[in-house]
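Pasting the structures here.
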Structure P
Amino acid sequence: MRIKGQLIRMFDKYIHIYELARPYLQTRHNDLHIQISYRFAQRLLEEEPGDPEIVLPAVICHDVGWIKLAEDLQLQAFGPTFDPELRRIHEVEGVNLARQILTEADYDKNKIEEILDIINGHDSRLIAVSDNDRIVKDADKLFRYEPRGLSIDAHRFGIDVSTHISWLRDKIESWFFTGTAKRFARDELTHGRIQYS
């Protein structure tokens with residue numbers, strides 16, 4: 001019951017959306033990924049322009065589409081080497097599932113379309129189409145820098161942690177859209193380096 005209470009506090013007014021999305025997050029460590037990305041999104045919104053009513057539901061729903069891709073194909077669809085066509089499947093399927101989730105949650109119809117547009121290109125679209133998209137993209141990638149996310153990725157791709165930290169450090173400037181996310185990423189790597197040494 002304590003964990004449920006923590007989730008209710010974390011997701012606050014979006015807990016109903018999270019509860020509807022949660023069955024689709026039981027793959028790829030996505031449940032943890034969403035919780036960590038959601039916290040980063042909240043922190044980014046404190047310093048960067050964006051609409052929490054778009055950003056936070058988009059973060060909750062952005063990876064629900066992975067459930068539609070067989071687990072043996074998932075590792076080929078993301079990471080240091082990936083198949084862009086496989087990766088694209090989770091975005092397209094994610095739009096369909098997110099529409100279903102947000103409609104069932106009776107979410108504001110005027111906001112659903114922007115949320116779906118963000119989900120539809122959160123990995124494959126190399127540019128950000130709005131401030132909200134920028135924050136979702138940055139929060140999503142920041143998971144990789146947080147010590148638990150960093151450890152999960154290093155393990156699943158069979159990469160030495162120190163090598164993975166170096167690779168992530170090299171990606172900061174090209175991956176992140178906001179200066180705040182770049183700062184968070186550097187801080188997380190500093191924390192991770194201390195933790196792993």
Structure Q
Amino acid sequence: MPEIPEHLAGAYRHLIGLPEAPPPPPWRQLRACGVGGLTDVGFLDSTDMLLVMSHDGRGVFDCLTGERLARDRSREFEFDTANLLARGIGALGDRLIRTAGPYGGGLAVQTADGWRLERLTLVWPHDYLFLTPPGHHVLGAAFNKPGDVTRLPAMISEWRASAFSPTGKAMVVATSSQLDIYRRDA
């Protein structure tokens with residue numbers, strides 16, 4: 001196994017040593033809910049409305065309130081795995097929603113004002129998820145740059161996606177068994 005390069009060893013020790021913590025203000029958790037067999041999530045463009053797909057159907061969440069707005073238990077629905085587009089339900093109407101999950105994805109990992117999510121595999125096979133405020137970087141401490149970093153709580157099952165809503169007011173972490181929704185109050 002290759003060694004960690006000397007110039008990154010300090011950053012590695014720093015990140016591994018960070019205690020798990022909830023996101024700092026202005027973020028707060030709105031909801032943590034079990035979603036067995038969760039596969040993919042996606043936001044409707046320019047909104048905080050989230051489509052959640054699982055082996056048991058689809059759901060829609062308002063990520064500013066945490067409320068589940070719709071549920072469809074049908075396992076048969078339109079999902080284009082090549083383009084990562086799924087058909088919405090309920091408040092998402094009949095729109096095609098861009099998703100992220102085991103096939104890949106392209107949801108936002110940075111807000112317009114600079115909050116950033118970084119998923120790193122520091123000790124394989126475990127993924128670690130970090131949140132940095134504007135102007136900071138997950139490796140900042142290693143390079144004498146701003147490096148205020150929060151190590152978010154460990155994922156209890158296989159990671160599917162972590163992303164910000166298009167508005168930057170909400171953040172989600174999705175695993176194969178759980179959905180965590182966070183909202184920014186400022």
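No value in this document is a laboratory result; all are computed from the given coordinates. Not measured: the values here are computed from a predicted model.
Comparing relative contact order in percent (Cα under 8 Å, 6 or more apart) across structures P, Q, the highest figure is found for Q. For which of P, Q does helix-only ellipticity at 222 nm (-39500 (n - 2.57) for each DSSP H run of 4 or more, over all residues; to 500), calculated from the coordinates, equal -2000? It traces back to Q.
One of P, Q was used to compute log10 I(q)/I(0) by the Debye sum over Cα atoms at q = 0.15, 0.26, 0.30, 0.34 Å⁻¹, for residues 17-56 alone, and the result was -0.59, -0.98, -1.02, -1.08. Which label is that? The value was obtained from structure Q.
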